[in-house]
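Peer 1: These are the structures in question, set out in turn.
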Structure P
Amino acid sequence: MENQKQNAPYAVAALVLGICSLLFGCFFVGLVCGVVGLVLANKGLTVYNTNPNVYNGYGMLKAGKVTSILGVIFGSIYVLYYIIAVAILGSVGFAWLEWLDLF
């Protein structure tokens, strides 16, 4: 029986969280999933790099890291968009209230 290599630690979790961060990128959940996936991917890469002959699944770690980074970027863009939209609508809303007081 051959000695099979085990998957790198956190490889599956980082990949799943990275994909979830892309799917839920238009919500705040995507930003959180992306940050957690990025932390897990970095932990897994440090463990993998200490002894790469023991572990398998380097590609899953890299894919998890890339998808988590993209999820964090999309989530950050959404948060900035939401803040700007609330600021614009809030300022317009106050102008409408002043206009209605004239009548």
Structure Q
Amino acid sequence: MDTLFKSRLKNIELGAGYNLHLEFQDQFRCKIDLEPLLSGELFEPLKELHQFSQFHISEWGTIEWPNSADIASDALRIWAEKGKVLSDEETEKILMENYSIL
């Protein structure tokens, strides 16, 4: 199974606060707290829990919100495996080292 398919989201459920319970296409399941990500023009409005809870899975298997904020499923998978949200630099480094998609 290729990495892109494995990293696609299959299901998302809202947990307490800014926690999401994620299930990927390869049946990998995890919980991740996205609160550290909620700053900046696109993500700051999601601090309002009502806005945060309006996510959906896109046709590409990523998470999206109505305000155009989105997170690539590859990044979510890396963060889930590391147990926390990583910086853009840390995430990109892992992608470059471990994934053949870049």
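Every number in this text was worked out from the coordinates using simple rules, so none of it is lab data. Nothing here was measured: the structure is a model prediction, and the numbers come from that model. Cβ atoms are built from the backbone, for glycine too; each structure is taken alone.
Peer 1: With mean count of other Cβ atoms within 10 Å over residues 39-46 derived from the coordinates and found to be 13.5, which of P, Q does the value describe?
Peer 2: Q
Peer 1: Check the numbers for percent of Cα pairs over 15 Å apart across P, Q and tell me which is largest.
Peer 2: P
Peer 1: Identify the structure, out of P, Q, from whose coordinates relative contact order in percent (Cα under 8 Å, 6 or more apart) was calculated to give 24.
Peer 2: Going label by label, the one that fits is Q.
Peer 1: Work out the source of -8000 here, i.e. which of P, Q gives that when helix-only ellipticity at 222 nm (-39500 (n - 2.57) for each DSSP H run of 4 or more, over all residues; to 500) is computed.
Peer 2: Numbers: P: -27500; Q: -8000.
This figure was derived from Q.
Peer 1: Something else about it: For distance in nm of label points 7 Å out along Cα→Cβ at positions 55 and 71, the calculated result is 0.5, so let me know which of P, Q that is.
Peer 2: Attributed to the structure labelled Q.
Peer 1: Out of P, Q, which structure matches 21.2 when mean count of other Cβ atoms within 10 Å over residues 7-14 is calculated?
Peer 2: P
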